[in-house]
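Please find the structures below.
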Structure P
Amino acid sequence: MEEIGAINLEQADSFSSKDMEKRKRDIINFLKKKKDWIVYAILAFIISISVFIRTRNIPRLKDITTGTWTLGPDLDPFLFLRWAKYIAEHGKLFIIDTMRYVPLADICSGEACIPINTKGETILLPYLIAYLSKFLSFFDKDITVTYAAIIFPVIFAALTALAFFLFARKLFYKENKNTANIIALVATAFFVLIPSLLPRTIAGIPEKESAAFFFIFLGLYFLLESFTSEKLKRGIIFGILSGITTGALALIWGGIEYILITIAGVILLAFLFGKIDEKRFYLFGIWILSFIFSTMPFSVRYSLQSMLTSLSTELIFMVFFIMLVDFLLFKKRLIKISEKITNKLPHQIISFIIASILLVIVASAVFGISFIPDRISTIIDQTIQPLNRGRFSVTVAENKQPYFTSDWAGEFGPIVFNIPIYFWLFFVGAIFLFGYLIKPLDKKEKKILIISYIIFLSCLIFSKYAPHPNLLDGEGPLSLFVYFGGFLLFIGSFGYVYYKRYKNKEFSIFNEFNFAYLLYFILLTVSIIGARGAIRFIMILGAVSPITIAFLLVKIPQK
């Protein structure tokens, strides 16, 4: 009996251990199959933290004299709230705001004054607040427009975190899926905690940026989906969605220039590197049409004339025209180009030169001889000083000139032993990611470009190190020399590698450059230039920078 009992115990132990092993395998297999759900569960947790942080002040937004809700201490949101209340009551906004434009006009010439149409403003925000209040009233009839305005930035902060995650993950679509998910999750965790974004996305402060960042990252995500899709139909759908989303951004935020310049820049670079084929040419055209038709009917700010003469929007049309010239010359062969020329220069550079000459001639004929020199001067001035330096502008605190020592270091996060940890992680991460962008090149070329990029990035940031009398004050001769010198060195280094590759019949290697990385580096560069111009623009760099840090923190252990 004892032997039988011992055998039964051994069998029970054997069955138990086999059963446990089977269960472990089943759990592991289940988790492998459902790992996407784990990713989204972690993302939901990150978003819940974002919402928790941004709603801690809601109990303090009660007016102690009336017991009703009120907004936080910021001026612009009260204007948006007044407009939202009118929209909620009447269904649309008035044409002339008599409380804002006194006496009913803003632009006067002699005795004639022109009333300012509210459709010339970025008016999508009050419409969103008004319709949010209507939506919430389905669940609670006591919801007021004011409460909808209070909770609006929190809701859009959550939506923005989701859009940012999708954008960050799409940037690394060529990486392993698990790696892309992890990088996107880490980046999103940093994103929701960035100090520079909190004042614009906290409850009670329905500022434009609270919704603008949602449209920024969603629009760029759709653009990446469009330009990286293999099927034309899918590319068209996402191209239209990107154009509409970018149009919504234009209707809500004056900083649309950042995104338009980024898109124009990445398309131009992709074209010069031979990455724009006929399909992508059509997709870009579809994006432009979608953007135009989602802005022009809703705002007098975006007429066709203003789009063709505004610096940011005209860049989009210029890039499309360059590509159109290339399409007609080298795809349709309308005019035969001598082989002596094509043997010396890539057809993209030839098209760029021809299109530029044509644009200069047409612009000078239509707008006058001084138009092109004035445009060049404006571009240079805006890279140094993105904001107007008028008396009114410089007295606004958020337009204050930022310097590395007093503003940059403290705006991003913790400083340990007087070292801005977050900033240096971002700086090193940007260089590390740039190395991945140029990975297809040989060792010598990569060394040249990485060194020139380090110098370029350093010149871009530290040329505005500290206020006068520091030599690197952002405006002095030495500071400007460092600033533009970094640009010229980097462009010259890339030009050298570019021409050398073409001369050696190895130009096709540039087609291997990752389009998503190109987009990110243009966005990063534009964000840094903006952050040099005013305190308020540091938040844009703060929103973009987590991606380089996440990439660094995930890829270094893999290495």
Structure Q
Amino acid sequence: MAKSEAKVEQVSDLTPEQQALLLRWLQTKRAKSGEQEKVYSSIPRASREREIPVSFAQQRIWFLDQLAAGGAAFNIPQAARISGALDVASLHRAFVEIVRRHESLRTRFVVNNGLPLQVIAGEVAVDLPVIDLEGLPEGERDSEIEQRYFAAASEGFDLSSDPLLRVKLLRFSATEHVLVLVMHHIISDGWSMGVLVGELAELYDAYSTGRMPALAPMPIQYADFAVWQREWLSGEVIEDQLSYWRARLADAPPVLELHTDFPRVAAQGYRSARETFVLERELTEGLQRLSRGAGVTLFMTLLGVFATLLSRHTGQHDVVIGTPIAGRTRAETEGLIGVFINALALRVDLHGDPSFEELLQRVREVTLGAYEHQVLPFEKLVEELRPERDPRYPPLFQVALVLQNTPSIEARLSSNLQLSTIEFDNLVAKYELTITAEESGKDLLFTFEYGRDLFAPETIVRLLGQWRELLKAVVAMPSARLSELPLMSAEEERELAAWNATAGEYELSACLHELVERQAALTPERIAVGYEGEVLSYAELNARANQLARHLCRLGVGPETKVGVLLER
């Protein structure tokens, strides 16, 4: 598959017309530079007699896991409700087969000369403990599920010895179960969870009905990808990627100066919280029309709005926003359980107060260029650029935008058995703020995930309202300059005007010192001024003023004499 074609496959929010646009853009770029299309070679099987290196993504996760002493920051938990008469033996057998099929689920990590290596076991025991909760009152079941889910999600892994997949089954009745599973991020990502559930559905249905499973043999394993990636991503290939990102991110601002409610601390991630809302159907359709008319994708339009919102809050006109990308640019990798997800740093230029339509064209160029150079692992980019590290901030970007396109993990395990996801908040927010957009039918669902160690809930609710107002504004007046786009609703504008209506009547003929003297006589103990913890009552302020006045008089100061004043602000 040609390199440019591989990029198109990863942009799931493109229409066929926009996919063709992207392909033509990539081909034109290469034709202008005189560069020939590079064709990926197929990923070969690697000998298991050799040492198996980790992939670039695994190396970074392993390193951070060591720093965190095996905590739960890199756990990927999932809970799903199973409705119907469950055959537990068939479910267990399905998990055993999945672990057999995927070497990543039989992999542990050892250190050699300071670097991690993959060690693949021939077979591992697969446990499926069943926790009987049938006697639990129905009103207490949800809290019990949540408690056991977070207990499982909070339990760390030892990468050198533990199986990196844990599964347990909560049984409430013969027809009501909850499956809780946790995988470590070093062997999995969001796409992998969809792969696992898809295979689980096919295997369970086959075993429970007595037929042979219809899953195709695995073309390669994750270890083969890791070896290939290390060998392929070198020389001219990596230099082409690095040269683009060096130029794109040269002199980029190291941090986004978002104002927070609480001080930042040196920590790996923040405790997570989120706010969610569904956008009005009419506005969703308006955003789609705007995107089509501008020749951009919905993701690009949302990126432009997010950059505008961040710029208005920070005063910065150079903003870097992260976005995850599936990283599965090869057909062989689509059915693997493993960590392929990559991150792109999208730098948006808002200088010159452009119109939103002009900003969209800037965003389009940035996004298409990033898609073309998406194969460089984020870990290699950080290693190459060596940004100034501050433990309070993730490197290169601190906020992210996601347009959800991972496979759904809703599944029918058999004709009478349905598996459906149970949603819980993440334990850890990877970034300070992540906006996730998910297209569900004709609706657009937004989730604001944030670090609750940084922001109060009411701050995020207010930010969410401003996001909605900006979306309305760009649809209504896309030719307006960014500074002209309103952030507040009409009701908030009226409220702000009322807060600022502080004018009051006072005696215009009186001097300021006379007004202070009158107030000192009326309320001598009330606070008049304060600075850095020190306060003065009206009586104390008046006394100090009189003391200074007498001193100036002794120095010969009289009416119309100019006196220089030097004070703290």
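General observations
- For FRET efficiency 1/(1 + (r/R0)^6) of positions 45 and 509 (r between Cβ atoms, R0 = 35 Å, to 0.05), the highest value in the series P, Q is held by structure P.
- In this comparison of P, Q, the computed figure 14.0 for mean count of other Cβ atoms within 10 Å over residues 173-180 is attributed to P.
- Of the structures P, Q, the one that 54, 31, 25 was derived from, the read-out being semi-axes √(5λ) of the Cα gyration tensor in Å: Q
- Label whose coordinates, when distance in nm of label points 7 Å out along Cα→Cβ at positions 197 and 253 is calculated, return 3.8 (choices P, Q): Q
- Taking Rg/Rh (Cα atoms, Kirkwood Rh), for residues 365-540 alone as the measure, the highest value among P, Q is held by Q.
- Structures P, Q were shown, and helix-only ellipticity at 222 nm (-39500 (n - 2.57) for each DSSP H run of 4 or more, over all residues; to 500) at -22000 was computed from P.
- With respect to distance in nm of label points 7 Å out along Cα→Cβ at positions 157 and 525, the largest value across structures P, Q is given by Q.
- Value 14, calculated as relative contact order in percent (Cα under 8 Å, 6 or more apart), assigned to which of P, Q: P
Rule-based calculations on the coordinates, nothing more; no lab input. Just so it is clear, the model here is predicted, and its values are computed rather than measured. Cβ atoms are built from the backbone, for glycine too; each structure is taken alone.
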